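Presented below are the structures under discussion, each in the form of structure tokens.
Laboratory data are not the source of any read-out in this text; all were calculated from the coordinates shown. Computed from a predicted structure; not experimentally measured. Cβ atoms are built from the backbone, for glycine too; each structure is taken alone.
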Structure I
Amino acid sequence: MRPLDGITIVALEHVIAAPFATRQLADLGARVIKIERPGAGDFARHYDERAKGMSSHFAWVNRSKESLTLDLKQDAALSILKKLLQTADVFVQNLAPGAAVRMGLSPEALQAINPQLIYCNLSGYGEDGPYRDKKAYDLLIQSEAGLLSITGTPDEPSKAGISIADIAAGMYTYTNIMAALLLRQKTGKGSVIDVSMLEALGEWMGYAMYYSTDGASPPPRTGATHATIYPYGPFQAGDGKTIMLGLQNEREWELFCEKVLDQPALAKDPRFEKNFKRNENRIELQQIILDRFASLTSEQVITKLDAAQIANASLNDMHQFWDHEQLKARQRWVSVDSPRGQMPALLPPGLNNAYQYRMDKIPSVGEHTVAILKELGYSDSEIANLRQMQSI
């Protein structure tokens, strides 16, 4: 038995944030019915064809779901959705603010017919406020939340290489729904959730915000190094390969000087004896480190760092991550089915000895439409009529 076995989620979702949230609910056993447009489906299906002919984004966040196609501009299709929601546990939607209400899908209307329904809005800026109707893509939220101001080099800001605002919003949608399900067990009633991408990513900006308290200067953009801790970041070895390392305290700094740099006296150098001094004099210290590493291969540097118990990592690309020995050793890879055959997939983070994650097929557009309609009581002739009207 999985934690969410028996829970039904109806998701009027697209792109990343909401699909990521509902996929995690599906991982835990929930039945997720994904509403898609007839024909094309979720437009994230067509971002690229890198995953065996499928979109990499879509393949990532849509396994273990059922695809139901509905043209919600038509009353017949809207009636099907409302019928589904009469018995659903959770409704998730990330349409433009106000769009669901205009279709008659307000929380008040749906909870009137299903008082236990958990209704979740996910949007860029929230359901009210002056930014309510602004379009909100991941890069724009990274910018509004200040992430770009502290990410990149001194000369140029850089966005995160993944859709971090979408992912943050998806995580908080997921956790808010889990909390709402627990609350419903106590009250017997549903609730309404409002998740904003700006507020989700804003939570993750906490250190940078507090570092800038009372008008203090914010963390500078420092590329792959840390803005306030040094040495912490990339350093090149003599064979041209890059090693990431990080020191967190003075004990590690002394070990680094003694066992890695072979310069124990450097630990007491007035320029470097405290972290804030190393940070202030990082250009000088960087040159000392690079000069020492230039005589060593990357393997030798890592051996020295490990011996000194200094945290370090290889600068892997995606191919090296696919083949990471730690993931293989922990048996984190499984296969899931898809319209294009078997696909590798990472198990969700976290191991629980009481259940196994659900890792089912990535659906094709409308793959489950007929089965769901029959489950709702529609006859073959009614389904044929709906197809003729292009409602499904």
Structure II
Amino acid sequence: MDVVVTGIGLHSALGGLVHSWEGLLAGKSAIAPAQPFPELPPRPLALLGAKPGGLAPRLEKTLADALLDAGLQPPLSDCGIAIGSSRGYQKDLEQLAKNRTEADLSAFPHFLHSQLGASAARQIGALGPVLSPMAACATGLWAIAQGFELIKTGQCRRVVAGAIEAPVTPLSLIGFAKMGALASEGAFPFSRDRDGLVLGEGAALLVLEEAELARRRGAKIYGQILGVGLSADACYHNKPDRGGKSAIRAIKKSCDRAGISPQEIDYIHAHGTATILNDRHEAKIIQKLFPGGVPLSSTKGATGHTLGASGALGAAFCLMALQEQILPPCVGLRDLEFDLDVVRVARVAEVRRVLCLGFGFGGQNGAIVFGNGGCG
């Protein structure tokens, strides 16, 4: 059975779905210097508001937006949930550890990672399977892949899938700074002078449905999930396997399941973190699998790196590219280091099949092929 996307809820530092897409096409960046914690030095960040927000309100708003966009109203008792996060309720847990009062500590069970999916299920009355995956920066794609599989295997006919991230906390900033992974000025994916990632807040949730169910109710269809590929390097804790074999395996698997060759991909939404190692690793993989060249871009120069939510945001932008037949630019690109067809300004193109990539610490790899109504 075919699985289609009928609704998108998205929030980035650029705004909601429409404002984020329009800002992206205009080449805008939401990255700006900020010092949310007086005890830490200022850093370039991509915040949704004046101060770092929490996970719970972001989940509630993004989920409501996704259902509204899909033309659905709760309760949805037959719906499944696959909503993940790499940091989860870390912001709340850090605050609990800092305060350590009896009243605060009693709230600890509310901030366990499994509560993310459970909270979404309560909000919409979903009685189907509930998953709260955690796969580092590949979390969003893993969640969408799990939602896809729930429908393909007949567990349910509709799933809300994606990821939410509230990563701007003292622990995250200190940890990434100690690794030397944070940028000093901004995010410049695939640029020769890139020097690190910029943390960004964000969320993206997709409503996945059986194509037959969606068409029967006259739903708007953004696109179809044609194939997914997941793999693990089983190698290092904080860097990819240099050979890229398992990442290549994930991409090939997604194309195989879509019934296409890599040469039939019209656009790649790259992971593109703007770190020295990741961009070099990803460029090498793309050059090997797509020797003829394919248009690509990373949107992290606009939204910042939303960690576990980044793949879900990328998936939403892929679907918008299919809808609008426009390729989003690689905001922040300066002096391109690699021999790649990186989209510098919004490009009108025939877009039938797109590939969304996500790579996470621990060698977590995800690849999803989306197609328009004429594919599959």
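Taking FRET efficiency 1/(1 + (r/R0)^6) of positions 80 and 288 (r between Cβ atoms, R0 = 35 Å, to 0.05) from the coordinates of each of I, II, which one would give 0.45?
Only one of I, II returns 0.45 for FRET efficiency 1/(1 + (r/R0)^6) of positions 80 and 288 (r between Cβ atoms, R0 = 35 Å, to 0.05), namely II.
Comparing Rg/Rh (Cα atoms, Kirkwood Rh) across structures I, II, which is largest?
Working: I: 1.06; II: 0.95.
When Rg/Rh (Cα atoms, Kirkwood Rh) is calculated for I, II, structure I comes out on top.
Hey, another quick one. By the measure relative contact order in percent (Cα under 8 Å, 6 or more apart), tell me the structure among I, II with the highest figure.
Details: I: 19; II: 25.
Greatest value across I, II: structure II.
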